[in-house]
Structures are given as C-alpha cells and as structure tokens.
Structure P
Amino acid sequence: MKRLFIAIDIPLNTNIIEQISRLRDELVNERIKWVEPHQYHITLQFLGNVGISDISSINNSLEKVTGNSSRFSMELNEFGVFKNFRTPRILWLGFSQCNELTLLKDAIDDEMIKFGFEKSDKQFSPHFTIARIKFLRERHKLEELVNSFRGTKFQVFEVEEIILYESILKPAGPEYYIIKKHTLK
C-alpha cells in the first residue's frame, strides 16, 4: 500500500517568496510550523492508501484526463486562514476562480470514482498550505498581516502537468515522492 494524492506543483516567483518570508519574520515568536517551499502544491484529490497493483490503472486514467485537458493559467492572489482568525489552524495562499482548473478537478474525480474513491462534498477551493498554526499569542497581528495583502496579484503561472504523489508520514512532517507526472496537452 502507498499513501497517494494527485496535485499540481506551484512554481513561485521571488515576489511571493519574499512576501512569505515577511510573514515568517513578523510571526517569528509564534508557534507556527512553516511548510517548506518545495512541498507547496494544490491537492486535486487525496486518494489515501492505494494497493500497489492499482497504481498503473490510476496512472492510465490520469493520462486519459490530461489527454483531454489543455494547459491553462492560474492567478495567485490571496492569503487566508482555515478555521478563522479567532482559532486559525492553517495559513494558506489561494487562487482566483479558474474554470479550467474546476473542469480538470471534475474530470479527475470522475475517473477516480471508478476506483472506489469518493468525490468530496466540500466545494473545491484551490489553495496551498504555507503554515500550520500551533498557537498564536497575537491573533490580531496575523489578521492584520493577511489583510494587508488583500487585492494583491502575486503571480500568474501556467499549469502544464498534474502529478501523482506518494506521501510518507514522518515525525518531522510528510515527505512527498513523485510517482508519475502527467502532462496536459
């Protein structure tokens, strides 16, 4: 068994890396676990534990999806938190609405249903986690920082592929390994 997920990698430019560094510097005294930039990705579908014998068929289905999907652009333009600012748990960066991404996600979901994976009931909100918040003494500071970025267009990037990843949980945090890249037409 392998713990798998399907994702898009996020190639960040120096502007957004500098903004994340600014956040880290401002929140240096808080109990926050920052995600390493090489682990930034948009999860399209978390599959969980998958039998090794099913991986080839899953890759074939993903080839079918990417063969019917064209490359597209996405705009990175929003910082936010999950739960809320009173009890923040996740600090994330998000994207403007993108119909091509929604269609790609739906096509992947439709293919993965064939393997018994369920489609999520939650509305898909493309984002990637930049930090997991353990404890904040100054919640208002985080809210002010996040709000200071409202209306900022950080970067536009081209989505050229989706990736099937293996996730191995370790005490220091998850490690991700590429199983296969699938190029969009």
Structure Q
Amino acid sequence: MYMKDGILLEKWSESMKGVFTLADLRVLYSDISDDGLYRKLKRMLAAQDLIKVKRGLYARPSASLVNISARIEPAAYISTGTVLERCMMMGSIPARRVQAVKVGRPRTCKCALGVIEHLSVAKHLFFGFTKEDGVCVATPEKAWIDTCYFAYKGRAFSFDLDTDVDKDRLDDKLLTEYLEPYDARFREHFNRNWRT
C-alpha cells in the first residue's frame, strides 16, 4: 500500500469502525478521479488492506462483523446467539458469524471476515433493543425470544436451546411483556418448552 493510502485509512478507521462505503472512500480520496480511486481500491484489496464485504462496502481486516452488520443495515439489531454469548448466557458460537434481526427480506452476506445473517420479523415484533455505540443490540430477553421464535419457525442453530443457554438469568417479567405481541400458538409453545 502506498504510504498516503495507509495514513488516510488508519486516520479514519477508528471513527468509521473499520468499515467504508465506496462513497466514504470517494470523500477520503477526493483529490483523485473515479478511475484513480478504482485503481487505488484494487491495490488495497490485493494487499488485503481492505476486504470487499459486498458491492460498494469494504472493511479493514480488523473490523468486527457487528459493525459491518450495522453498516449493511443500520436499523437491524444484533440478536439470537450473538447476544446470548455476549451476555455470557451460553458458551461460544461460531466466531465468524453474526445474526441480526430486521423488518423486510432476510439476507445473508458472506465475505472473507465471516457471515452476517439478517433474519426477518414482522414490524410489530421489531422491538426490545437499545443502541450501543451506534449498533442496535437486543436485550438478553429479546435475543432469547428471537432465538426461540426462529427455532419455532424451523431455523437450526449451532447450539442446543434446551441445554446450552442459562435461562435462569433472564427477567421473567420482561419475557412476559415481550411475548405479548406474538401469536397465541407461539406463546403457548414458548411457555411449554422454553420458559425459565
């Protein structure tokens, strides 16, 4: 990498959390033409100073999948096993995989850094998260309900819902509140199989 390329990327990596759109790179390297930018980008990709996540989105090799997820879909909240592990309610999940929940079509993005899955829920089930350092993150209770809901819908997980999750650490009152918008069949199934 040319020295100037490295200096600019390093300078802006922290504030951009290591994730850059093509528009960000155009601003960063505003002194060169689009053709020059594409040549520079090609060099940075070849040198692995940047990794292509998807069309128009690039990341430093040190960027976290959580921050990449937030740039792909800012409204999506990190959930399921990603949050349960983070809250130390279970052992580890695959390190190079992040799951988030959003309204709209589900999407999966695979890149050299790992896999980002955006699972989909109806608008009335899109709640139960806070924003942490620019990233939406589910509460442990919502992450648990999301996990159970997607399992109920037929999705497989890399961990066992019955034995791998410490459900005793969940707030039962909050679980009851969060379950209200779900249909009666899921609530009944959840209470019979996964209630703490």
Structure R
Amino acid sequence: MTSQDPSKKALGYWAISLHFLRLVEASCAALVATNNAYVVVSELPLLNGEYEDATRWSDHSVGIAVLFNFFHGIELLLKGFISIHDKVPNHHQLTKLLDLFEKSYKNTELANTVALSVREIDKKSPLGKFMTENTIRIDSWYEAFKYPESNSGKIFTHLALKYGGPDAAPSWQMLGDAAITLRLQAVKLSHQLGYS
C-alpha cells in the first residue's frame, strides 16, 4: 500500500476518530455518574483539592473539551469516508462535510445520526443555548470550543455550557449515547464497504 491508498487514509481517519468518540463516551459516563455536580455540601471545611475532586467530572470542568472532542470525532469520521471517493476538504465545517459525505452515503444510519448532531440541535439543550447566545452555527464549533474568541475577534460566552447541574445531566447522557452510536454505525458502514 502506498501513502495515497484510499483505504489506508480512510482507516487512519477512522482510527483517530474513534479515540475522540471513546473519550466522549467515558467522559459523559463519568459526568452523568456524578450527576454533573458543581456544588459540594459538607459539614466540614473542604480541604485542598476536595472541591476539584468532587467536581472533576462536571460540565464546568470538562464540558467544553468534551464537546470539542465529540465534534472532532464526527469531523474525522466524515473525512475518512469522504477520502474513499474524494479529496479530503481542509476545513472543519460539519454541515459542508456532511453534505459531501451524503453524496456517497445518503440515507445511511451514520448520515442520519450525524445529521441529528449537526443539523437538528435542540435549542433548549446546553449546546443549543450556547449557539443562540453567541449567534453562531455549528460550523463555528472548531473556534468556539477551542478558543475564547473567533478569528474575527468576537468573544465567546461559554456560560450556557457550564453549571448545568443535575438538570443538564440528561443532555450529557445523550451526547455520550450519540458518541457510542456514531462509533458503532461507522464501524458497521466501514465493514459494509469491505473494510475491517
């Protein structure tokens, strides 16, 4: 196989994407297991590090990074499948990548699941509220979850993604479940295409 072999390139993208999605699965499971705690009630004063330990897996501690990993996992999955038939785009715009993916894989389970995460974001979810408050679309995810400001200098407000407490735990559960589904559907589609 040469470095230009489409199967080798696709497998490379998929392998890395699964690392990001597995991190999301594990992080969301830990976040939900702690009920997204951000308040610690104690009859005694907290010792050094006790608050940080108790809230290690909460949206105010890891939520933004978890979202970045989720969407990066989606980006790499899509680029892996695109690489089989086309040149891999050098951008992070998920809606455009999904459009390109759907040219070859329309109406697949994977296309439909990615669409739920990219085109049909619940406006009442922490992510939906974040996008509304910052007047951005999902295609700005790469900047919005990686930097405090956009390339044009717009400052992002991340408060909608933090301190959701137990009320936000179901949203994080859904994100973790989506990461599992994406991973399983990607493997299934790759096997259907003859990759293993």
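Quick notes on this structure:
- Among P, Q, R, structure where mean count of other Cβ atoms within 10 Å over residues 82-89 as derived comes to 19.6: Q
- Structure (P, Q, R) behind the derived value 2.8 of distance in nm of label points 7 Å out along Cα→Cβ at positions 34 and 138: R
- Computed 62, 18, 18 for Cα extents along the principal axes in Å, for residues 10-89 alone - originating structure among P, Q, R: R
- Read-out helix-only ellipticity at 222 nm (-39500 (n - 2.57) for each DSSP H run of 4 or more, over all residues; to 500), computed value -19500, structure in P, Q, R: R
None of the figures in this text is laboratory data; all of them are computed from the coordinates on show. In this text, all values refer to a predicted model and were calculated from it rather than measured experimentally. Cβ atoms are built from the backbone, for glycine too; each structure is taken alone.
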